[in-house]
Structure I
Amino acid sequence: MIASIPAIQPVAIKDFARISDYFGSRKDPFTGKRTMHHGMDFTGTEGSEIFATGDGVVVESGYTFHGYGNRVIIDHGYGYKTVYAHLKNILVDDGQKIKRGDIIGTLGNTGRSTGAHLHYEVKLNNRAIDPINYYFNDISEEEYELMIAACSKRPNPMD
């Protein structure tokens, strides 16, 4: 079970300024209205590698017209699913078994997006939960505190 829980960042960055938006209520960059943002957005160089955050099975991969563009959904079991959106390239197939740290795609700018970034969600029993609490295998306590502090600044949203 431990390997299935999403427990690392989906991108290889330690610069938390590269997080362009956090989980929670925010101003939508397209409509200007207050909306719920169900994940975290990581900016980076288009084509950068995206990693599976826990062991699981790919249950959806492909282009979606719901704003996510190229998207991968991994079912980790135990009620956990993760969503990786706006990908440039998808490197996995539906039904494929995945291990934590496997490369599943590349960072892109597809769908309803204002620039190259990864939109990442963690769901537990089909309910979106804050991904910030699921990087415990990847960042130190000090880095976690820096990320929490940066979260309060609400940078510019990209989706």
Structure II
Amino acid sequence: MYSNDIMLWREVLKNAYRAAESGEVPIGAIVVDNQKNKIVSKGWNQVNLLQDPTAHAEMLAISAATAANQTRHLSSYTVMVSLEPCIMCSGAIHWAQVKRVQYLLPDAKFGAISHHAIKHSKKDCWECIVERPWVDPEIQAIALEYKTFLKDYFAQLRREA
């Protein structure tokens, strides 16, 4: 891992926390230009805020990236997201022709890969960071922090229900 990767994952996590602060499910995403290794857009869940069931972090980040670059194709970009994208978001990723998708944690409940919903050849471009054979200790720490935060977030929701 490069120090820039650590900075990028911290930005993803920052967006997830931003979602939680707004009363949303804490998922954050960024779109990175692979050639410049630079963030071109950010997103965090805004389903409740916008009253839009499609306002997932990945969808908003992809929309912002395509608008900023005036193209519907992101073939030289990476989507980095805190939690494995759902089937809807995986469809948007596919149609935007995103080169690579990385996520910190798998999502056994709604994840597109975990549910074997992705059957197309681009599946090999998806990578769960914590399932790598070797993970940078700082990235592991970021993933553990997020995993703990998610667990606490949903425990709090259940207590309030």
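We did not get these values from a lab; they are worked out from the coordinates using the rules stated. None of these values were measured; they are calculated from a predicted model. Cβ atoms are built from the backbone, for glycine too; each structure is taken alone.
Quick check on the output: 2.1 is distance in nm of label points 7 Å out along Cα→Cβ at positions 110 and 134, derived from one of I, II. Which one produced it?
Structure of origin is I.
Between structures I, II, where is mean count of other Cβ atoms within 10 Å over residues 70-77 highest?
I
Work out which structure the value -2000 belongs to, where helix-only ellipticity at 222 nm (-39500 (n - 2.57) for each DSSP H run of 4 or more, over all residues; to 500) was derived from one of I, II.
I
State the single structure among I, II that was used to calculate distance in nm of label points 7 Å out along Cα→Cβ at positions 38 and 126, giving 1.1.
The structure behind it is I.
To test your reading of the models, identify which of I, II gives 11.1 for Kirkwood radius over Cα pairs in Å, for residues 46-93 alone when calculated.
I
Have a look at I, II and say which one yields 29 for relative contact order in percent (Cα under 8 Å, 6 or more apart), as calculated.
I
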